[in-house]
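Engineer: Pasting the structures here.
Each value in this text was obtained by applying a stated rule to the coordinates, not by laboratory testing. These figures come from a predicted structure and were not determined experimentally. Cβ atoms are built from the backbone, for glycine too; each structure is taken alone.
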Structure 1
Amino acid sequence: MPMQTLSIPTPSGHALEGALEMPTGLVRGAAIFAHCFTCTKQSKAAISVSRALAKQGIACLRFDFTGLGGSEGDFGRAGFAADIADLVAVADDLCTRFEGKLLLVGHSLGGAAVLAAAHELGSEKVAAVATIGAPSDVPHVLHIIKGDHEAIKRDGAGPVTIGGQSFSISREFLERTETVNLLDLVKELRLPYLALHSPTDTIVGVEHASALFAAAFHPKSFVSLAGADHLLTKSTDAEFAASMIANWAHRYLPLREDWPMPEEGVVVQTGHGKFGTEVHTASHRFVADEPRSYGGDDTGPTPYDLLLGALGTCTAMTMKMYADRKEWPMTGTRIHVTHERSHAEDCGHIAYEEEGMEVQALNRVIEVLGDDLTDEQRTKIIEIADKCPVHKTLEGHLHIHTESQS
């Protein structure tokens, strides 16, 4: 998906680095992903979830908390309160950028942070909240900080290891973490909430999800990530969580009323990336793109795919309608359509090219399915294929009229 690098200033004076995953087509809403404790925006869960949301039309920013990854600041003095402040700063930026409410998604301690930030931001800026493997009590995270906590409180700072990495943390870091009562904040939330948690999570037990779920008000939902580990290190687990969040979020980030859904024909509008283009009919929307080999993002069919698809689908529908009307035992059809750009030389149409008219061809191979069809019936069904409306349009005297609209 198209990705933009952002630098977001914080009230404390340092900048946070983020990666904004943009939909190839139009943007229906925006989301923030908060990574797990000491992870970064490059974690497997962060990348999978943010890109899955982008595929669903939701721009998603994954960013590094203070002092981690590419973000400035001192992680050792930040603590949980700074994570909340970071999220508020990022949310304010995205609300301005996309002019709408946000979806907040958090993994592990990032999940606790988005719940606390949602409490501060309120329903004016937050549409819904989703957490993955989040603890119900923030002090729970202190047990994975290996070091002399009492000495740190006495001396003001000291060395620790977290997940095998060495840090120096402050007394303030510990004290701000110890005093958070997350469940009280969740009880005051009046926002849609989705909790995802693995029953085999050995870092944050599933009982934490039960406590958060019990504290939250409806609408609330729970998804079991059975078999997944805490960090979602298996791609299949991360992708499953991502798809569940993306589909759930549709309810709370609906299409805007001003989206170009025409009463007739189609409306095409430029999206993001090099070739991403949104296509709207009266009742459907999808993205057209180009393959990566041509510089695209490969998030949808190409323009020629759509052209071939139009001929193929119309052919199949026409054949089926005819066979059904005749009550013939055709069970279906399989049609392979290809586009031939350099058709002129083989067919002896050099004169057309000399006049500036490039001759092209669409090649169609049709397989009629149905063991009980007679040879005569198969022949007649193939003849009917040439009578499909799209076939007639492409081979007829087609004029394209263009006008400018300001």
Structure 2
Amino acid sequence: MSYLLSEHPEPARAPHPPHPVWTSPVPKSPVGGIVAVVGVAVLLLVLLVVFGYLTAALGPGAVVVGFLAALLPLAVVLAAVAWIDRWEPEPRLALLFAFLWGAAASVAIALLVDLGVQVTAILTTGQSADAVFGATVQAPIVEETAKALGLLILFFAAHKHFSGPVDGLVYAIVIAAGFAFTENIQYFGLALSEGGAEEFGLTFFMRAVMSPFAHATFTAITGIALGLAARRHAGFSALGYALVGLVGAILLHALWNGATFLVTSFESYASYFVLVQVPIFVALILMTVLVRRHEIRLTRARLSEYAAAGWFTPTEVEMLATWPGRRQARAWAKTLPGNRGEAMKDFTRDATRLAMTRQRMITGRNELVHRRTEDELLTAVAAARQRLVGR
């Protein structure tokens, strides 16, 4: 098998003005990377504070058990993220920021707001705030808004990597996974310290087995809405998209939490889960499949334009724009001297990012920034090809 990687003419012409294939270099700026690292460092500090609070409230033993138990649903959700994010993987630093925002900042915001509500209720009524109100109104609004703030930060700060619904979905699920991870530590630790092994087992079953994707399902609505905003060249008008998605996320969250006060037995809860939550989850899966297929079609369309300019062969476009082509290409690269599977992985990844960058240029989002990114990716693609063919 050969993908003709060495048979490339020099790029001869640019396709489709006024959105040409740029070839002049644009200077890089290290500021974005520095800001991202600082942001991650700040979130790590916030996470330590949150864990310190949980340890003081529940005790170190309960927190350790809760931490270990919370790893299982976290692993399940992150495995789903890896499946969704296979076509155009998001940068690890951005994913780390998303997780820490959910696990630290979102939880801290929710805790601070709850503290404020409780203090206000005690000062005005002499008693704690109503539990039903807290679960069905306060928690959905505060928690989903806190998670949406993280999505908005990524939308504007990491705009190079936030180009469509799949990106929004991935970042939303990672933020939600972080939030659920810390929240599960709290719930599991509280159940163990107050109810013993039996209460802990029931709580673990309800949260880790029955509903590991609950928060992911809620926040995914906001993420997909922002992804649609990115696809439609929405600058600050993306706030409108985010608000529409946020309302949907809040309603789903309120529906979920409200069920705990409406059902009276495990049987009725199981019926509610099957009749209401399962269809919502299935709809989210179908939506994920559809937006991923759309991303694949965009990859083919944009790389075909680069092929018309001489940057790729038609065979390479077919290889890069289909799952079977990618699998066969990886297998072929591993048979080359020195096992060049990593080079093929880099070639595939950078070519896909190149296609998505061109899509963003066509929509007009930050064209100068994406021109710089395009130049970097064209260089990276050429370098990966050279490694593959041994030159």
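Engineer: Of the structures 1, 2, report the one carrying the highest value of FRET efficiency 1/(1 + (r/R0)^6) of positions 149 and 205 (r between Cβ atoms, R0 = 30 Å, to 0.05).
Structural biologist: 1
Engineer: Here is a further query. With percent of Cα pairs over 13 Å apart, for residues 253-316 alone derived from the coordinates and found to be 68, which of 1, 2 does the value describe?
Structural biologist: Derived from the structure labelled 1.
Engineer: Also, I was wondering about something else. Could you tell me which structure in 1, 2 was used to calculate distance in nm of label points 7 Å out along Cα→Cβ at positions 37 and 173 as 1.2?
Structural biologist: Structure of origin is 1.
Engineer: Out of 1, 2, which one gives -11000 for helix-only ellipticity at 222 nm (-39500 (n - 2.57) for each DSSP H run of 4 or more, over all residues; to 500) as computed from the coordinates?
Structural biologist: The correct label is 1.
Engineer: Taking relative contact order in percent (Cα under 8 Å, 6 or more apart) for each of 1, 2, which is largest?
Structural biologist: Sorting by relative contact order in percent (Cα under 8 Å, 6 or more apart) in descending order puts 2 first.
Engineer: Using FRET efficiency 1/(1 + (r/R0)^6) of positions 213 and 285 (r between Cβ atoms, R0 = 35 Å, to 0.05) as the calculated read-out, with 1.00 as its value, let me know the right label among 1, 2.
Structural biologist: 2
Engineer: Now for a different question. A value of 55, 23, 19 was derived for semi-axes √(5λ) of the Cα gyration tensor in Å; which structure in 1, 2 was it taken from?
Structural biologist: 1
Engineer: Could I ask something else about it? Work out distance in nm of label points 7 Å out along Cα→Cβ at positions 109 and 141 for each of structures 1, 2, then name the structure with the largest result.
Structural biologist: Looking at the calculated values, the largest one is 2.
Engineer: For structures 1, 2, calculate distance in nm of label points 7 Å out along Cα→Cβ at positions 229 and 333 and state which one comes out highest.
Structural biologist: When distance in nm of label points 7 Å out along Cα→Cβ at positions 229 and 333 is computed for each of 1, 2, structure 1 gives the biggest number.
Engineer: With P(r) over Cα pairs in 5 Å bins from 0, in percent, for residues 125-292 alone derived from the coordinates and found to be 1, 8, 16, 19, 19, 14, 10, 7, 4, 1, 0, which of 1, 2 does the value describe?
Structural biologist: 2
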